[in-house]
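Structures are listed in the sections that come next.
Since every read-out is calculated from the coordinates, none of them should be taken as a lab result. Just so you know, these numbers come straight off a predicted model, no measurement behind them. Cβ atoms are built from the backbone, for glycine too; each structure is taken alone.
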Structure I
Amino acid sequence: MESTRSLPIGVFDSGIGGLTVLKALAEVLPQESFLYLGDTARLPYGTKSPKSVTRYALQTTRLLVERGVKVLVIACNTATAVSLQALQEAYPQMPVIGVIRPGAQAACRASTTGRIGVIATESTVNGGSYNEEILRIHPTAQVFSRPCPLFVSLAEEGWCEGEVVELVAKQYLHSFVQDTGIDTLVLGCTHFPVLARAIGQVVGPRIALVDSAHTTAQFVYELLRKDDLGSRDQRRTLSFLATDGAERFARVGGVFMNSCLESKDIEIVDL
């Protein structure tokens, strides 16, 4: 058990967006080590078929498990939506956590009217996972979804503010908010929190924005405590893997982590 406690927590995403989840995890779990894998060679997952996404998710997870991790966090809404069950079945001995359930729980707590909006990739929206999870928790809620694929591209380029971001946000969200009357909006893609300021300016202050990163981090904290898997080693490490583009990963990843990353610290791996 002691050797298991000392293992890092594995985190993976299609690219750099999952670093928003990693940042929240690192803040909530300061004694834990983390191994992050961004599948940057094959992003975005949101436009891929469920079969392809599940294949990619199984490949990334296999690499992380081979490196040695005690818990797996799927820091990607698309992969969570289509691959969570497959990963849990493939690795029954290891806790596998997705971001959708914690996000849905937070949205239900935040909403006073039960009218909840979800913005995500096309794959996540089409899969309906947020709708199902929200309605499981809050059966009388009304859920309205809108795919916003360009947000992923903007975030991956590190374009978090400015005229272009604001125009795209208005195009996606202005009429959506007016037509649906939502009081809560789930940022259903781990890339979207870095655009939260621009999104908030478009939707207005009366709409609560829900970022599943912090609720996921709290979920993992509770799991580690319940299963007695928490690290007792003060020498924590943050390790980064990517499937392409170390320089770009470091440049844009620094924006997501709000800290400086260097390309020499990004290990390129082949899946």
Structure II
Amino acid sequence: MNIDIGEIGSHVSDANGFHLPQFFGHLPDLPKWTVCGHEFQLTKFMVLEVVVAVLLIAFFFPLARRVRGGQLVKGRFWNLLEAFLMYLRNEVIIPSVGKSAASRYTPFLWTLFFFILGCNLMGMLPWCGSPTGNLSVTAVLALITYLVVIGGGMLKQGLFKYWFHQVPKMDLPLVLSIFLKPMIFVIEVAGNGIKHVVLAIRLLANMFAGHVVLAVFLAFISASAGGLLALWIGVTTGSVLMSVALSCLELFVAFLQAYIFMFLAAIFIGMAQHQH
């Protein structure tokens, strides 16, 4: 059985359009524009991210209007959304960021969680894919989080004090201070950046790897089609069962990775509120 890894990778990577099975017909590629000599291509993941953003607006704007108007939230779906919001605020954001700063950062962290969750869940739909399985998406999310972290730190401690406080207070002789403190400053600043790089890579690796494994299991079906009928039936049955089990695991991972990303972002924001 020969399995083309490149072909499998194409099913979980970004593309210039949505590729459906042949019996659905061919969809045209997404449009592209040329601006100031630079070509900009609209991609599949861009469309999916816009879809997720629109869904978040459609879900949470009505909920926000009800809460702001003092109305009781009724209905299983709306109660589920409210339960998610209250749990994240009371059990994650307030303990990590602090009660005084929670109201400032809660909207950002809520948005971060549900946007990542929506992008993760897009990978569960046929012929779509998870935008969070692309490095450019996770890198931008990590960059935004990094800017919020250092921006919040400077807002709380002051523009210069935030960077000055990267070096902890140490009782050192003057000669040692001249050499050690600049080194510690560079290490602390670089370490803070590396933490956010790891944040992006962790999300990327978990979402990409799961879908690659799922694609490999499904590829076994076509790879064994040219052999004995009994072998093909056995491989197909095993592949389908493993794919169902893995899809259930991927559904759990979609929620888990969104939670971990938001949880670590909340911790980083909370750490930036205080000097070392």
Structure III
Amino acid sequence: MLKKRLIACLIIKDGQIVQSKHFSEFLVVGNAIMAVEHFNAWAIDEIILLDINREKNYDFFRPDVNYDNTLTDFDQLIKYVSKKSFVPLCAGGGIRSVEDIRRYIKMGADKITINTVAIETPEIITEGAKVFGSQCIVISIDAKRQTDGTHKVMKGFGKIDTGMDVVGWAKKVEELGAGEIFLTSIDEDGSMRGYDIALVKTVASAVDIPVIASGGVGDWKHLVEGIKEGGASAVSVGNKFHFTEHSTMHAKNFMKQNGIEVR
């Protein structure tokens, strides 16, 4: 049996890590460089770096952080993080073409994640998988719960309803060549109530590629639920990692104590 992965998701806005809530409220909580150094020390399995800037306004270093201010954009951040990180790095945000994918990989990303461009230009999934391998193409699906309990796919930072059913889209991206799905519940994002287990379970049971559960972790038990009840292959944590000392080790120990084989 493949071991499960614990993934840190770092959301970057204006060069700083932010805490997200329902994709609409953002609180600056830290510096990406410092966070990566901590995650390396605490044995995270993978890092997802997401750039959510609409305008390219980057300030990667606050005055109180003792680093040279040599980074000017997200590409440079990917390059810096890839050199400092000892685990696979997945980067996303601003990708519009296969050439953009190539650029991120050249900067040091092991994988890329795409959302809106995959919806608007699905062939990029197939082209990207053909050139770089399916394992490199991670499709980010932002899901919004409907009144009838189903979920619709959102794009444009979770603001635009595509009208597409989440399960149908998940199956489609698998057919097109995606190697993995990064599934986020907009409703649970930042809620600290746990993953939307029904959503995770529905998608994970519908596809054969790995599904990463995202959105809502407030307790380590939520990681166990995401895997045991939701059927996720990996669990992603954002906000809670930023406020819990030695959080990766605590999370992994809790998962092991609850019978989950982690890396």
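Descriptive notes on the structure:
- Given -15000 for helix-only ellipticity at 222 nm (-39500 (n - 2.57) for each DSSP H run of 4 or more, over all residues; to 500), calculated: source structure among I, II, III: I
- Label whose coordinates, when mean count of other Cβ atoms within 10 Å over residues 190-197 is calculated, return 20.1 (choices I, II, III): III
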